[in-house]
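These are the structures in question, set out in turn.
What follows is calculated from the coordinates using simple rules that are stated; it is not laboratory data. Given the structure is predicted, the values throughout are model-derived calculations rather than measurements. Cβ atoms are built from the backbone, for glycine too; each structure is taken alone.
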Structure 1
């Protein structure tokens, strides 16, 4: 596995796309740790690092699209440093998805849909107390793309470490 990733001449990326509160960030951290144990330098490029999130303010698709130039610049910087990019995102439109894939400039991308039941998303969102209530349901409904992923993870049935192991097998 490590040899396969290390032998690639161009750094690669994996996209963890899923609704708010689906467990993407926990899986991203677990995957980064596992990649490091294999000797593979990686960085997490997370939407949370580019967006201001509040319990009191709803996030709209235009808000996410507005931060895409900065997020894509961070992604390009990660790749230019020769690191594997673990992208943690909530994509709700084709234009956001296209901005992200365009930033990869032809580099390989594996896509992972991370989700769980709507009931669990709502419960996690309420427990977090750092998101606008309803963000999980809205992003669950409008997630883009709906299908065509290399892997789908149900974070309600597997731990972040187990999810990271499954992702490594796909890579």
Structure 2
């Protein structure tokens, strides 16, 4: 998680994207498979969230759209923040078996991001699909990146901005 928080902080400092980062790792070995940072503004692409970018990069690297496919080791997605509604929806489709989150969605919402509608008991819903969830790992550090993003005038965007 510290790697992902540092990746996120670098994205903010270089002003290459929003205050979110993610990475896909092999669960057993901890081997890094792929990274992703939020590129919504720089790519002019609403779905270029860090989790989506990390998952796409991992799928490309492994040559398979299913990170849980037979013959592949189990993978986990480590994200600097809990997933928004879009990223939450993509997690079961990706094939990862574990999600590790830093900041809470409420931390992102506190600076103005709209995380969208997802089930109230979203962790339990992922658990039902065989995906374990770890929350609040390095939460303070991850939330500090969100606060820093606001302090340097980073743009806040999301569904609440669309009318």
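Which structure, out of 1, 2, was relative contact order in percent (Cα under 8 Å, 6 or more apart) derived from, given a value of 37? It traces back to 1.
Looking at structures 1, 2, which one was Cα Rg over 2.2 N^0.38 Å, for residues 28-99 alone calculated from, given that it came out as 1.06?
Among 1, 2, the structure yielding 1.06 for Cα Rg over 2.2 N^0.38 Å, for residues 28-99 alone is 2.
For which of 1, 2 does distance in nm of label points 7 Å out along Cα→Cβ at positions 36 and 68, calculated from the coordinates, equal 1.6?
Structure of origin is 2.
Hey, semi-axes √(5λ) of the Cα gyration tensor in Å, for residues 12-51 alone derived from one of 1, 2 reads 23, 11, 6; which structure? Structure 2 accounts for this read-out.
Can you tell which of 1, 2 yields 14.9 when mean count of other Cβ atoms within 10 Å over residues 76-83 is derived from it? So the calculation was done on 1.
Here the criterion is distance in nm of label points 7 Å out along Cα→Cβ at positions 20 and 108, and among 1, 2 the highest value is seen for 1.
Matching task: -11500 is the computed value of helix-only ellipticity at 222 nm (-39500 (n - 2.57) for each DSSP H run of 4 or more, over all residues; to 500). Pick the structure from 1, 2. The read-out was computed on structure 2. Here distance in nm of label points 7 Å out along Cα→Cβ at positions 44 and 116 is compared for structures 1, 2. The highest value is that of 2.
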